[in-house]
Structure P
Amino acid sequence: MAKAPPPVAPLARLMPGDAGTFFAQLAEKSRRQHANKPYYYCVFRAGEASRAAVLWPDSVHFADCEQTWQPGQCYKLFADLVDFEKYGPQLVIHKIRPVRDADRDDGFDPLALVERTRFDPVAMFADLRLVVETIGNEPLRSLVLRVLDSHKDRLLVVPGSDHRYYPFAGGWLEHTLSVVHTCRQLGDKYRAYYPDLVLDMDLLLAGAVLHDVGRVAEFGGLLGNEPTVPGRLLGHITLARDIVREAARDVPGLDPQTLLLLDHLILSHLTLPEWGSPRLPAIPEALILHHADDLDAKMEMYARCLSRDAGPGPFTERDPVLNRPLLKERRVTG
């Protein structure tokens, strides 16, 4: 007699020996081989909890896993958590299907399944708008607000990048707000240090807010983190320029040169062609934006690497993105 699925409960509550019904994201799916026998190794994640499942060819779910299961998608599962002596706790799946809209009535929240920013996205968005309100160039201010407000729902959840920096829900907002504050500080510093230098703070702030706005078109899906076809073909820099140019059509009085320079900030902020930028920074505002953006991205990667490494020894494991180990054991003096 088949088991009756228990009520829905978080994956984190499932202990070895328990059966549970839960929502989870398929975080990983890889085809592997053992003794000339293929199998699929899958990882299901819900927030900070994750569990593996192994599907052999004799599993009733093997064909579906092979043909239809997609990493990044969310599923409703009924499974046992079995503690195998050799492999540790693994899910034995009895039932599985993609989530439906009706599952929200049963407690399904897609953002509860993925890593999220530590901060309140709504509050960060409000803070970002307050910064934009300080832009003195009225048409430029209107353009930036038009872009932000028209994409607000997506900007609250989109990540900062796919896997490199701020790769979690709300990461775009956290990264962008940090870059904006750094650009303001550096702009004020260098305007005072070089009083004869032409440095447009309105342009710099607009570029800082919009430099990565193409992420809303680069990523899609229920969780806002699945690459789109335009994202794969064009990348977020080109998509950001398209978004800004489209919004600019409805902004009266916008100076063409200001729009051209804003394009330049967006297109050059990564500096190197191999990183995605077709042009090098050619104005001081673009130089400031590049270094503020690069520093913030790398600091987040450093912080995440150092905080999550649990291995022995004074150094972390080699980080695949930073391409280096980091020193984690230091004696602080002074």
Structure Q
Amino acid sequence: MLILAKSILGLMLGFILSLIIGVILIPILKKLKAGQTVSRLINERHLKKDGTPTIGGLIFIIPTIVIMILLFLRGSLEINHNLTILMYVFICYGILGFVDDFLKVKYHNNKGLSTLTKLFFQIIIALVFYIIYKQNGGDSSLVITSLNINLPLGWGFGIFILLVLVGTTNAVNITDGLDGLCGGLSVMAFLAFGVIAWGTDWITGYQEIAIFTFVLIGGLLGFLVFNTHPAKIFMGDTGSLALGGALATIAILTKHELSLILIGGVFVIETLTSLIQIIAIRKFKKKVFKKAPLHHHFEELGWIETDIVKLFWVVGLLLAMIGIIYGVWLPYDFFS
């Protein structure tokens, strides 16, 4: 029960501190004119959001880092290699996203860092992840508990880490297109993985991973106070890349990569619709959806933005609950 109490404490602190940072940060970003440039290719209703402050991911990134440090200083958690990996990926992806957002704000466009530059730094992050993981006896196997499969990957596990990180960060980033959509779905995904982490007592630092997820959930809830419709601030790549990186890392460390596909099902669907649309246009010169990703398709159908977000949140919550059942029950039978 102690880990539950620590997690709730972390959630509460994350929420309070994120509110404070949000109240301070938003006026500063407005004064600096750090607004997002909205593309005219998106639904016309989005044009009124042009100039809304971005880089809002700092509202939940800063509290998470500060509170984890404070909890360590007061002896509520221990530093271990898995927590080090998680914090490292979370911070590095946040920095990568911040640089991308900064360039977009500076040049008043949506270009930011080039795809190759992003991929280069993602490879470096994945490589350091793999080195720390292996040096501390990490298991380089792909475990699929539902099929009773334990597949050794050897050095190929490093490539696997890269693929999961890149895939998840891109999926979360693509979903960040409506007020509150990505933030709300992330709350549900991290809630599921927080519960899963509670039960992964066979890995080093499982308690610290769980506490991290709940601190981050608190920060996200505070961020949503400012990000739900009408949004006063956007998380930007600063937030979406950090969230995607952390989500992927927790899935890898807890050996629940397959659960990630289920728990992050809305992120996956959003990505697939974009991929299908690109292939359809390039190969067949036709559109499958009015616009991609899927949330823009619903907008083109005339749906109200808040209704789309609520629908996606409900689907995300259902998938998260199913993911908890799959991710907690089956692995318990497998590892016990």
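When relative contact order in percent (Cα under 8 Å, 6 or more apart) is computed across structures P, Q, the figure 27 traces back to Q. Output the label of whichever structure in P, Q has the greatest value of distance in nm of label points 7 Å out along Cα→Cβ at positions 64 and 176. Across P, Q, distance in nm of label points 7 Å out along Cα→Cβ at positions 64 and 176 peaks for P.
Structures P, Q were shown, and helix-only ellipticity at 222 nm (-39500 (n - 2.57) for each DSSP H run of 4 or more, over all residues; to 500) at -23500 was computed from Q. Each of the structures P, Q was assessed by FRET efficiency 1/(1 + (r/R0)^6) of positions 56 and 304 (r between Cβ atoms, R0 = 30 Å, to 0.05); the largest value belongs to Q. Looking across P, Q, the calculation of distance in nm of label points 7 Å out along Cα→Cβ at positions 96 and 192 that yields 5.8 traces back to P.
Quick check on the output: 19.3, 60 is Rg and Dmax of the Cα atoms in Å, derived from one of P, Q. Which one produced it? Going label by label, the one that fits is Q.
For which of the structures P, Q does the calculation of mean count of other Cβ atoms within 10 Å over residues 248-255 return 25.5? Working through the options, I get structure Q.
Quick note: the coordinates plus some simple rules give every number you see, no bench work behind them. Bear in mind that the values here come from a model prediction, so they are computed numbers and not experimental data. Cβ atoms are built from the backbone, for glycine too; each structure is taken alone.
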